[in-house]
1. Out of I, II, which structure matches 24, 20, 15 when semi-axes √(5λ) of the Cα gyration tensor in Å is calculated?
2. Using relative contact order in percent (Cα under 8 Å, 6 or more apart) for the comparison, can you identify which of I, II gives the largest number?
3. One of I, II was used to compute mean count of other Cβ atoms within 10 Å over residues 33-40, and the answer was 17.5. Which one was it?
4. When helix-only ellipticity at 222 nm (-39500 (n - 2.57) for each DSSP H run of 4 or more, over all residues; to 500) is computed for each of I, II, which one produces -15000?
5. When distance in nm of label points 7 Å out along Cα→Cβ at positions 121 and 169 is compared over structures I, II, which one is greatest?
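Any read-out appearing in this document is the output of simple, stated calculations on the displayed coordinates, not a laboratory observation. Computed from a prediction, not measured in an experiment: that's the story for all the values here. Cβ atoms are built from the backbone, for glycine too; each structure is taken alone.
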Structure I
Amino acid sequence: MTSSLPELILIKGAPGVGKSSTARQLSLQLTSGVLVEVDDLRSMVVAVNWTNQNEHRKLLVLSAQLAAGFLRSGFTPVILVDTFSGNKIDGFMDVFRSEYPKHRVFVAVLHASDEVLRHRVMNREVEGFRDLTISMQINQEAASGLRPCETLIDTSALPPIEVAKAIVALAASRNSRPRNGF
């Protein structure tokens, strides 16, 4: 199954849509590869500023280089998780393409209904991101600003294992077709 998947699987969306839980379930279905969560890299920064967008962009550059390095070392697929809010995915892909130009990429944009997202964000652990206003804004942006190369998956009624299965099926079925954009 792993060989039929693209080399890079990006999972993006607002805090609370299920990116991390889905990525963990996805990694359990694979026979090889690596899982990179940009938040893990951000937490390595001493005195990280979670609202500093410039700092976030710098870590996305590092993430793109890291993903390319894993692929060059034979780890495939690379599953990379981040909100990719705004146009940050464009900068990430520019760096990734410069590092690893021959690639196949699948972008899963996770989305949840406002009611479900509100419930998930407000019931997160204390150390989790709990700013509902920002989560709702990113959630709306993700659904309305969809690029042709991105696939929207509604996580409102699906457990993470089902979202992971959907990603595998969609990524494998679209893997052989040329895509616009990424």
Structure II
Amino acid sequence: MASESGAATVETEAGTEVPAAHKAPFPPFNPEFFASQLLWLAIFFIAFYYVLKKVALPRIGGILEVRRDRIASDLDHAQRLKEESDQAIAAYEQALTEAKNRAYAIAEEARAAAAKVSEARRAESEADLARKLAAAEQRIADIKTQALGEVSGIAAETAEAIVVALIGGTVLRDEIEGAVAGAMKE
């Protein structure tokens, strides 16, 4: 396809000849195809929109709804578990407090029982010591009485021996005992 001028030409689809140096532009940029391109663009856009609206978006919406429900369920479950753990902690702390109170009460009871036993033993020891002290005082009083009884006899014998040694005579035993008894009263 050569033209008469000797330059190479190219025939286009429309049947016009264009010089080879000036080839036709890229078809999407060719203004002569704009109308058909816009028509096909509108057809594909409407078809794509229809497919998205009827197929893809409901599936995506369903997936999002399932995820939202699952997340809400998980959050509810986590909240229930948190409440249960809080209740368990509160119950543990209450049980611990009760155990401490019981231990304190038991310790107080043991302390009171030990004090009672100690007081009973102390009272028993004091009573035993009081009995022993009374018995010892009685023995001392008996020994004192016996000693005082013997002192008067010894004093009478000593006085008699002194009178006999000094006077050289005999003295009646009754007179000496009376004089010793009078001297002991003073």
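1. Details: I: 24, 20, 15; II: 152, 22, 8.
The value was obtained from structure I.
2. I
3. The correct label is I.
4. Here the read-out was taken from I.
5. II
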